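In structure tokens below, several structures.
FYI, it's all coordinate maths here, none of it is from the lab. Note that the coordinates shown come from a computational prediction; the quantities given were computed from them, not determined experimentally.
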Structure I
Amino acid sequence: MSENEVLVVASKIKNYIKANGEMKTSAGVLDALSDRLRGMCDQAIESARSDGRKTVLDRDFS
């Protein structure tokens with residue numbers, strides 16, 4: 001997987017923003033969200049590792 005790969009479904013994000021904010025979405029939003037998600041996932045992975053687990057759980061994201 002490429003480190004710059006978009007991790008979100010563009011149409012879902014765009015639809016959500018349009019429906020809830022009546023706004024359009026620039027292409028840069030998808031990259032910014034993907035970067036944030038990568039960071040969150042990396043932290044969750046570390047949390048699971050520190051607990052000795054091989055499964056990331058929802059609580060690892062808090």
Structure II
Amino acid sequence: MGGMIVVAIALAVVALILAAGLATLWIGGDTQRRWSNRLMRYRVLAQFVAIVVVLAVFYFTRPH
């Protein structure tokens with residue numbers, strides 16, 4: 001049960017970073033130039049961490 005909470009948190013972080021990136025695209029201008037690429041990098045990193053978390057939860061919660 002605790003593993004699912006960690007997975008949910010990891011997915012929520014990815015979704016929040018994605019939403020922030022989309023918001024900077026809609027705002028445009030100087031904000032977009034400063035934050036768009038940075039948020040893309042953070043999102044890719046967060047997705048990698050989320051995948052590792054999901055795989056770890058699957059591995060450690062399966063019957064051995």
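Consider the structures I, II: one of them gives 27 for relative contact order in percent (Cα under 8 Å, 6 or more apart) as calculated from the coordinates. Say which. Matching structure: I. Given a computed value of -33000 for helix-only ellipticity at 222 nm (-39500 (n - 2.57) for each DSSP H run of 4 or more, over all residues; to 500), which structure among I, II does it belong to? Source structure: II. Out of I, II, which structure matches 1.17 when Rg/Rh (Cα atoms, Kirkwood Rh) is calculated? Structure of origin is II.
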